[in-house]
Structure 1
Amino acid sequence: MQQNDAVPGSAPARVIVVAGPSGSGKSRLARRLGLPVLMLDDFYKDGDDPTLPCIDLAGGSPIVDWDDAGSWNAAAAVEAIAALCADGSVDVPLYDISQSRRTGTRSLSLDGARYFLAEGIFAQEIVAECRRRELLAEALCVTQHPAVTFFRRLSRDLREHRKPPFVLVRRGLHLALAQRRVVEHAVALGCRVVSPETAYNEINLLLA
C-alpha cells in the first residue's frame, strides 16, 4: 500500500493549498508530486458575467481583470474541497480560458488518497475558510524571480492560445510589476512563501 493511501477508519482527506503568481510553477509542481489535483482556475466566472471586474492597462482599452479575485467563485471552490475531503469525489467544472467560459464538468476522485492539491492564482483566498473547516493540511505560496515568472507565463499562455498575444503581453507586464504585492497578499491570508523545489520537498515529507 502506498504511503498516501487511506485505510478503513482513517481520517478524512485534507487539502494542500498551493498559491502563487500566474506562471510561478504551481501546475508543474502538481505534476511532479503526482497527487490528485483540484484546478481552482476552473472556478472562474463566465466571460459574460456582469460582475466581472475590469482594469485599465497601458496600450489599449480596458479588459476583464482575470487576476482579480472577483472574477472567480471562491464559495464553489471551497464546497468542492469540502466534498473531496469528506466523500473522496466531486464533480467540478471544466473551464476554457481561451473562450472565457465553462464547457462542461468532470468527476474528480481521490482514489483513496489522504491528501490532494488545490492550486490556482486565487488559492490564498480560501485558506482561512479551509482552516476554519479543518480541511487544511498546508498552505504554500510558490514564487520565483519576476523575470522567470514573466517569460514562463507568456510562453505558456501563447502556446495555449489563452488570449490574443497583445493582451497577454500587456497582462504579463502588469503582473510582473504586481508580483511582490501578490505574494505579500498570500502571506497575509495565511500562506508560507517557498520556492517550487522547497514546496516539492516539504510536501513529500508530509506524505511520508
Structure 2
Amino acid sequence: MNFEIARAQLIASIAREIQDKRVLEVMSRVPRHVFIPPEQQAFAYEDRPLPIGYDQTISQPYIVALMTQSLELTGTDRVLELGTGSGYQTAILARLAGHVVSTERIPALAEKARKVLEILGYQNIEVHEAEETLGWKPGAPYDAIIATAGAPQVPDDLIAQLAPGGRIIIPVGSRYSQELVKLTRTRDGIKKEYLGACRFVSLIGRGAWETSVEG
C-alpha cells in the first residue's frame, strides 16, 4: 500500500470542509499509520476512527482537523491535551504550537505514544499519566485545551487552567453521543460555541465520568 498517496487523497477529501491550510499541511506530513497497530494500518487513511487497544480509538481524521482548526493555534501556544491515546493528535498539535502537555490514563498507551513521538523527533511534547484531577496543573495556564474524550459537562478544573483568551475544545454529552463545544475565555467571561455532533470514548476523572464502565 502506498501510504503517501492514500494520505494525500484523505487530505484532499478533508479540505472540502476544513479551511485552515496550516492544519491541512501538517496533517499531510504526519504519518497516521505509524500511530496505529499493524493490523489496522491498511485502513490508516480512511476517514474513520480505528481501534488502538484498551477499548480506545484513534479519532476520525476529519474530527482531528476540525478540533485542531477550532483551537486557533498561532505557533507559540502552550497546549494541554487530555487523552494522548495513540499520540496522533498530539503530533498534529505539536507542529502548530509552542509546547504540548498531554495526559493519558492508560500507562501502556502513554508509553507507546512517547516512543512513537520520540522516534518521529518531537521535542516540544511531554506526556504524563493522568491523575484524578483533570488536566495538568503544574503546566497551567494553557492557551488552548483539547479533550479527546467526552464529558457530561465542561469540567471546572479545565476552565481554571485556561489562560485569558484561551480556548477549550471538548465533546460534551452522554456516554454514547456528544457535541463538540468550544469555550473561549474573554474579558467578559466565557463564550460558548457548538461545532457539531460527535462520538468519543468517556473522559474519566473528577468533573467528568467517575468510571470507565459504560452505561
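General remarks:
- helix-only ellipticity at 222 nm (-39500 (n - 2.57) for each DSSP H run of 4 or more, over all residues; to 500) derived as -12000 - corresponding label from 1, 2: 1
- Highest-scoring label, criterion being FRET efficiency 1/(1 + (r/R0)^6) of positions 42 and 138 (r between Cβ atoms, R0 = 30 Å, to 0.05), among 1, 2: 1
- When Rg and Dmax of the Cα atoms in Å, for residues 90-129 alone is computed across structures 1, 2, the figure 9.5, 26 traces back to 2.
- Origin of the derived value 4.0 (distance in nm of label points 7 Å out along Cα→Cβ at positions 50 and 186; candidates 1, 2): 2
- Read-out Cα extents along the principal axes in Å, computed value 58, 34, 31, structure in 1, 2: 1
- Among 1, 2, which structure scores highest (criterion: mean count of other Cβ atoms within 10 Å over residues 122-129): 1
- Origin of the derived value 33 (relative contact order in percent (Cα under 8 Å, 6 or more apart); candidates 1, 2): 1
Each value in this text was obtained by applying a stated rule to the coordinates, not by laboratory testing. None of the values given here were measured: they were computed from a predicted structure. Cβ atoms are built from the backbone, for glycine too; each structure is taken alone.
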